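Every number in this text was worked out from the coordinates using simple rules, so none of it is lab data. Here the structure is a predicted model, which means the values were calculated and not measured. Cβ atoms are built from the backbone, for glycine too; each structure is taken alone.
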Structure P
Amino acid sequence: MSRIVAIHQPNFFPWLGYFNKIVRSDCFILMDNAQFPKKGGSWLNRVQIFIGDKPSWLTIPVDRSYHGVLPCSQIQLKNALPWREDILKTIQMNCAKTPCFKDVFPVLEAIINHPAHYLAEFNINAIQTLLDLMDIGQAKLTLGSSLQCNGAATDLLISMVKAVDGDTYLCGGGASGYQEDDKFKLVGLKLQYQDFQHPQYPQCHLSEFTPGLSIIDALMNCGFEQTGALIYAQSLTAPCHA
């Protein structure tokens, strides 16, 4: 039996493809040890939802006053700012008319009010909570910081897959721009591309479907059970290329 491993940073309320990768893996490594970018945007602290009638950014403010580089596990949230209240107001104002708002909003409210001080801590709690509510077990999650792995880029990925006794690495479609695929074969590991096909569901904002938004959008429109079913369905139909 093969043991499929996927690796990803603990993103902020990520899209459906992120959760599909968890479903399709036997071990999902949350890279809380990944370096946070000093400048620019990052899926670690921002994601898109509908604000008004167009996709716009929902962002957690973080402290970037540190020197050098830090992993996301050490990036502090700007808790002196009322960002939790602001995010909840934004979600409430823009999602109140969605079919599942009354069921989903109280859950998001509890997640967003989690008293975390660090970015990875906040995101991991959110991911774990949503996995449970969608009946996608979180037992397969492993923290990257718990593994004794070295190297950079592809070499680090290989080291992490081996550290959890994996023989197959499941990667997303965007990996082709930086990943050295040949290295996996050289060390005896199989490589699979996720090839995620984004499912469509009724969005109350527009007649034309907009893919790639935060899972918040799917939850508000479909609820926990149906969103989990959408994620599972893609794991059954999506091809893998070794």
Structure Q
Amino acid sequence: MDFSHKKVIVTGGSRGIGRATALAFAEKGATVAIVYKDNAQAALQTLSELPGKGHTAIAADLSDPAAAEKLVIRAVEDLGGLDIVVNNAGIFVPHRIDEVDYQSWQEAWRTIMDINLHAIANLCYWAVHYMKDHGGGRIVNVSSRGAFRGEPEYPAYGASKAALNSFSQSLAQYVAKYRIYVGVVAPGFVATDMAKESLEGPLGQSIKNQSPLGRVAQPEEVAHGILFLASEGSEFMTGGILDINGASYLRT
């Protein structure tokens, strides 16, 4: 895969899957905008590790609807254009229905939906408006196997990812006329900071054993799938959802 001269936004790009994705694009010749919320130290560290020149780090709180337009404008200015958007930023807030009070329940749903769904829809809006006037582009959204198998202890998370899948497929059908292609990756557990507590806890080994490989994914493995969906030649994958879960959950 060659991404020479491609301009890429990666949200949540300072750590985990986002960091691995930013590095992978840069290694293939792309110029990358790492988007982060408040951990400037991690973002600048990742930025310093990207091979090549012209990369940038942009702070943006995407829970604010106004931030999406500002982000696209800034990225286009810094990078000199925009070809690919990877919507990786997301949150996972515990909210077991029999353990939280009603106010906390509502807050969990609002917060998770704002970041995992609304923020992505808003960024896609501005990305599409740029790409349709500049020859097309690629959008890759990071979902989860939880969209299919359910998340009984974290239902808003599962619902947000299921909605993200539906939104991505609807978008793929509509924007194909502009040569904009939309793909989704749906990982299972990945060895990231977000999963660290679960993987190091008493259920860690049983989580790993959900896959016949006896482990969870590495961020680089998810990044590989993202790059595939963003690459030339994958156009007929538009609207597709790529499972990256080590056969821990098989949908029919």
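Comparing distance in nm of label points 7 Å out along Cα→Cβ at positions 169 and 193 across structures P, Q, which is largest?
Values: P: 1.5; Q: 3.4.
Sorting by distance in nm of label points 7 Å out along Cα→Cβ at positions 169 and 193 in descending order puts Q first.
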Parent structure of the calculated result 17.4, given that mean count of other Cβ atoms within 10 Å over residues 65-72 is the read-out and P, Q the choices: Q
Identify the structure, out of P, Q, from whose coordinates helix-only ellipticity at 222 nm (-39500 (n - 2.57) for each DSSP H run of 4 or more, over all residues; to 500) was calculated to give -11500. P
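Have a look at P, Q and say which one yields 2.9 for distance in nm of label points 7 Å out along Cα→Cβ at positions 25 and 81, as calculated.
Working: P: 2.9; Q: 1.4.
Going label by label, the one that fits is P.
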Computing mean projected area of the Cα convex hull in nm², for residues 113-216 alone gives 9.4 for which of P, Q? P
Working back from 20 (relative contact order in percent (Cα under 8 Å, 6 or more apart), computed), options P, Q, answer is structure Q
Using Cα Rg over 2.2 N^0.38 Å for the comparison, can you identify which of P, Q gives the largest number? P
